[in-house]
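Q: In the part that follows, the structures are each spelled out as structure tokens.
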Structure I
Amino acid sequence: MSVSAEKIASLIDMTEALRTVDDETWGFYAFSADFLNNRIPDEKKHEMIRKSIACGENCADRVMKEAGDSSPSTIVRQLGLEVIENDFPMTGNRKVFAQFTPPKQIEIFKDPLKRYESLLARASEQQASLLIPLQEIYNLVLGHEIYHYIEECNADTIYSRAEKYTLWRFFGFHYNTTVNALGEIAGMAFSRKLNHVAYSPFLLDVLLFFDYDEEQASAIFQKIMHMKEHI
């Protein structure tokens with residue numbers, strides 16, 4: 001078995017395992033990257049995760065009903081969003097595949113998609129059938145950014161933005177802040193429902209990072225699976 005074939009086999013194994021990860025685990029994974037992670041009690045996180053998932057799913061239902069379609073590309077057109085693509089390489093350990101910039105721009109980073117496409121090209125037909133198709137991944141990334149647009153338009157009322165956490169209190173003063181993890185959790189739930197997939201799009205953090213740094217992608221995978229066993 002060649003090195004590339006071994007890499008692909010490893011990616012297949014991780015993909016299959018990540019498909020089985022439950023929503024609570026993915027929620028705690030999202031919180032692990034939030035600066036409030038150690039401030040918020042686990043009981044409160046469980047509540048926030050459930051509400052964020054419901055927020056994303058309900059939002060997807062409304063959007064699909066209004067659009068009469070679940071295709072992210074169709075919804076982008078109907079919402080008047082501009083989608084641009086660039087080839088800038090992803091640097092460091094920051095897993096960014098796209099970003100929404102107000103008021104109406106979505107930027108897709110093509111380099112991680114091209115690297116994943118290259119992995120698929122090196123796979124056998126049978127191996128490729130066990131991995132997630134490139135177009136499906138593109139749609140998942142796009143769907144997630146559509147949610148961030150909707151979130152921005154409804155910042156005062158949508159749960160993932162309206163929910164606040166009290167960071168500190170001092171006499172009669174207090175400081176409330178938004179929780180970034182909630183938007184990520186809701187965005188993944190939104191995109192999952194929009195694209196009619198059973199797994200969480202959070203697994204793209206491993207799939208699209210794999211060709212950049214296999215060792216680091218494996219470490220992320222192990223972290224997620226450890227969370228699955230201990231949450």
Structure II
Amino acid sequence: MSVWDRPEPPHRPVPLDRERIVAAAMALADDGGLDAVSLRKVAARLNAGPMRLYGYLSTKQELFDLMVDEVYAEILPPEQPGDWREALRAIARRTRHAALRHEWLADLLGGRPALGPNALAVGEATLAALTGRTDIDTALRAVETVNAYTTGAIRRETANLRAERATGLSKHDWQRTSGPHLTRMLATGRYPALTKAVYDGTDVDTEASFETGLDWILDAVAARLTRPPA
């Protein structure tokens with residue numbers, strides 16, 4: 001029986017429920033990442049014994065599943081845009097924003113589909129945006145493609161944020177520190193394409209980069225949706 005189908009035990013002197021447990025776990029993860037989350041630490045935060053938590057969940061993975069589903073409640077748009085493109089864009093943007101609030105989310109995206117009620121609601125909203133515009137297999141591949149781009153972009157941005165904290169160097173500080181080595185390597189003439197990118201390319205921030213990539217992905221989806229059947 002999944003954690004979603006398992007009934008909660010009755011309250012005891014220290015009242016608990018999955019909502020309080022998940023909130024405590026998310027607070028720990030927001031402060032210190034997933035490594036900061038354990039059933040013992042969550043129980044301590046709630047002034048309860050660790051064994052009490054096993055009445056509500058069986059493993060730490062189940063706790064992570066509950067945490068992810070709680071974030072999906074933040075991702076679900078309050079209203080479904082009528083245009084499919086804006087619907088997919090809204091969910092991708094809200095996913096990125098949620099991941100910036102909860103960096104640990106990047107470590108839990110991209111695996112097996114999340115099956116909590118909020119995750120299913122987001123999945124329904126995403127597929128519903130394409131319903132009637134193409135066949136179900138094309139819709140599924142389109143959603144997979146947008147999700148893969150969004151997850152990859154989130155993981156890259158999160159990795160950069162973690163690197164900044166670990167090294168104490170901002171992006172521009174790192175560029176200045178690495179500049180002399182890169183200049184010497186480019187001067188060898190072995191990397192003409194990279195040289196052009198470094199000296200002629202436009203430097204954009206992460207949000208602009210995300211939005212541009214998302215536009216290109218949605219353009220590709222649009223081409224598939226308008227392609228006549230074979």
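Q: From I, II, which structure was FRET efficiency 1/(1 + (r/R0)^6) of positions 75 and 179 (r between Cβ atoms, R0 = 35 Å, to 0.05) = 0.85 calculated on?
A: Values: I: 0.85; II: 0.35.
Of the options listed, only I reproduces it.
Q: Any idea which of I, II comes out highest on Kirkwood radius over Cα pairs in Å?
A: II
Q: State the single structure among I, II that was used to calculate FRET efficiency 1/(1 + (r/R0)^6) of positions 51 and 115 (r between Cβ atoms, R0 = 30 Å, to 0.05), giving 0.70.
A: Answer for the origin of the read-out: II.
Q: Where does the value 31 come from, among I, II, when relative contact order in percent (Cα under 8 Å, 6 or more apart) is the thing being computed?
A: Checking each candidate, the match is I.
Q: Can you spot which of I, II the value -18500 was calculated from, given it is helix-only ellipticity at 222 nm (-39500 (n - 2.57) for each DSSP H run of 4 or more, over all residues; to 500)?
A: Derived from the structure labelled I.
Here, each number is a calculation from the coordinates, and none is a lab measurement. Nothing here was measured: the structure is a model prediction, and the numbers come from that model. Cβ atoms are built from the backbone, for glycine too; each structure is taken alone.
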